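Structures are listed in the sections that come next.
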Structure 1
Amino acid sequence: MLIDSHCHLNYKGLIEDQEAVLARARAAGIGGFLNISTRQREWADIIATAERNPDVWATVGIHPHEADEHVDLGEGALLEAAAHPKVIGIGETGLDYYYDHSDRAVQQALFRTHIRVSRETGLPLVIHTRDAEDDTTRIIEEEMGEGTFPALIHCFTASAAFGQRMLELGLSISISGIVTFKNAKDLQAVAAEIPEDRLLMETDSPFLAPVPHRGKTCEPAYTADTARFVANLRGITPEALGQQTTANFYRLFSKAERP
C-alpha cells in the first residue's frame with residue numbers, strides 16, 4: 001500500500017470526476033490521500049471530501065501564492081479548523097520567491113503563523129518552498145528555537161544541502177513525480193539517500209504527472225509510478241518502499257486513523 005501524502009482532489013482536473021479518480025487510485029494500490037488546502041475558502045469543501053471518504057484526510061492552510069489575500073488570517077481561524085477530526089496537518093504554507101505572487105514579508109509572516117499553530121496543535125506543517133532556501137531555513141531555525149514542531153518539505157526540488165539541513169532539523173521529505181523527469185539527476189541523487197524513516201511519497205496532483213504520464217492531468221494513482229522509480233533508485237522493492245513510506249506517513253501524521 002502507498003499513501004499519496006499531497007494531492008488536490010478539489011482542483012480542476014480531479015474534482016469533475018473525483019469518485020472515479022479515487023477509484024482508479026485505490027485500484028493502483030493507493031490506500032490513503034491527504035487532500036491539501038491552499039486558501040481559506042477551500043477549507044469546507046476539502047474537509048467535506050475527507051468526511052465522505054474514510055481513506056481521505058485534509059489539511060488547512062494558506063499557500064504562499066495566496067498570502068496577500070489572507071493578510072489578516074490569524075491563528076484562531078486555523079486552530080478552529082484544525083480541530084476537525086479529519087484535519088491532520090497544517091498547510092500548505094511556506095515561501096515561493098519564484099513567482100512572487102505575494103509580498104515576501106507577508107509570506108514570511110503567514111508562514112510563522114502556521115508554524116505557531118503547528119506547534120500548538122502538534123499537527124505537522126506541510127511546507128512549500130521554491131527559490132527561497134535561505135529564508136525558509138532561517139525561519140524554521142528561528143522558530144525551532146522557540147519550540148519544536150513536526151514538519152514536511154513537500155514536493156522536494158531544492159538543493160542537497162538544503163535537504164540535509166532540513167533532515168538535521170528533524171523534518172521529513174516528500175518526493176513527487178518530478179523525480180522521474182530525465183533532467184532531475186540532482187533530485188534523483190537526493191531521493192536515493194533520504195533516510196528511510198523520513199521519506200514520503202506524493203503526486204501534487206493534478207500537477208506534475210510522472211513519467212510515463214507526462215502531459216496528462218496527474219492523478220493520485222500515479223503515486224505508484226513514482227514509487228516504483230524511487231524504489232529502483234534506492235535498490236529496494238516497491239513493496240518495501242510502500243511499507244516504509246506508509247509507516248512514515250502514519251507516524252508523522254499521527255492524527256490520521258487508518259481506514
Structure 2
Amino acid sequence: MDWIQALILGIIQGLTEYLPVSSSGHLAIGANLFGIDGSENLAFTVAVHVATVLSTLLILWREISWIFKGLFKFENNPETQYVINILISMIPIGIVGLFFKDFVEQIFGSGLLIVGCCLLITAALLIFSFYAKPRIKDTISKKDAFIIGVAQAFAVLPGLSRSGSTIATGLLLGNKKETLAQFSFLMVIPPILGEMLLDIVKALKGEEVFGGIDMLPLTVGFVAAFISGCFACKLMINIVKCGKLVYFGIYCAIVGALLIILQLSHIV
C-alpha cells in the first residue's frame with residue numbers, strides 16, 4: 001500500500017464509518033481494487049477505525065464530558081445508567097473479539113461476494129426501519145442496549161454497516177432518533193480503544209501488529225480518516241434526526257447487487 005492509496009482509503013473510512021453504508025465493506029472494495037492483501041488491509045482497517053473513534057471524541061466531547069461529570073458523582077443518576085447501557089452493549093462484541101477473532105480475520109480476506117450480501121442486509125435493515133412504526137420509548141433500556149450491542153457484533157462482517165445496523169435496530173425497538181445516533185457512536189469507542197491497547201501491548205512485546213504495512217501510508221490514512229470522520233460525524237447526526245436513512249438503504253442495495261452480480265459472473 002502506498003501513501004496515495006492510504007489517503008483515498010482513509011477518506012473512505014472517515015466518511016463511511018458514520019454514514020450507514022459500511023466502512024469495512026467499502027474498505028474491502030477499495031483494497032480489492034488496489035490489490036491490497038487481506039492482512040495488510042485488516043491492519044490498516046484497525047488503524048483508521050481508531051482515527052474515527054478519536055474524531056468521535058472530538059465532535060461529541062461535550063456529550064462525553066457530561067456523562068463523565070455525572071458518572072464521577074457516584075450516584076444512580078441518568079449519566080450512570082447511560083454508562084451501564086454502554087457497558088451492556090459491549091458484551092456481544094466482547095464475546096466476538098474473544099472467541100471469534102480468527103474467524104473474522106478470515107472473512108476479511110474472503111472476497112467481495114460476502115460484502116455484497118452484507119450490503120443487501122444493511123439495505124433491508126435501513127429500509128425496513130424507515131417504514132416500521134413502533135411505539136416510541138423515552139429512554140434506551142438495558143434490554144435494548146444489549147440487542148443493539150448484538151447488532152454491533154454482527155456488524156464486524158464487512159458490508160454490514162455498524163452505524164446502520166445499530167441505529168436501524170434501535171429504531172425498530174422504538175427508540176428516539178435524537179438519542180440513537182449519539183449512543184451508536186459512543187458505544188463503539190470502548191471496543192476499538194481496547195483493540196488499540198492490545199495492539200500497543202503486542203508491539204511492546206515485539207510482535208507484528210501492522211501486517212507489514214509501512215508507517216507513512218498508515219499515518220496518512222490515519223490523518224485522512226480523522227479529518228473526514230469529523231465531517232461525517234456531524235453530518236450523520238443531522239441525517240438521523242431528519243430520518244433520511246432510507247436513501248442510504250437504496251444505495252447499499254444497488255452496490256450490494258452489483259457486487260454480487262460481478263462476483264458471480266467471475267465465478268461462472
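Coordinate-derived values only; no laboratory data. What you are looking at is a predicted structure, and each value in this text was computed from that prediction instead of being measured. Cβ atoms are built from the backbone, for glycine too; each structure is taken alone.
Figures for the structure shown
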read-out: Origin of the value 21, where relative contact order in percent (Cα under 8 Å, 6 or more apart) was derived from one of 1, 2; value: 1
read-out: Mean count of other Cβ atoms within 10 Å over residues 55-62 derived as 16.4 - corresponding label from 1, 2; value: 2
read-out: Identity of the structure behind -26500 (criterion: helix-only ellipticity at 222 nm (-39500 (n - 2.57) for each DSSP H run of 4 or more, over all residues; to 500), calculated), options 1, 2; value: 2
read-out: Origin of the value 112, where volume of the Cα convex hull per residue in Å³ was derived from one of 1, 2; value: 1
read-out: When mean count of other Cβ atoms within 10 Å over residues 159-166 is computed for each of 1, 2, the largest belongs to; value: 2
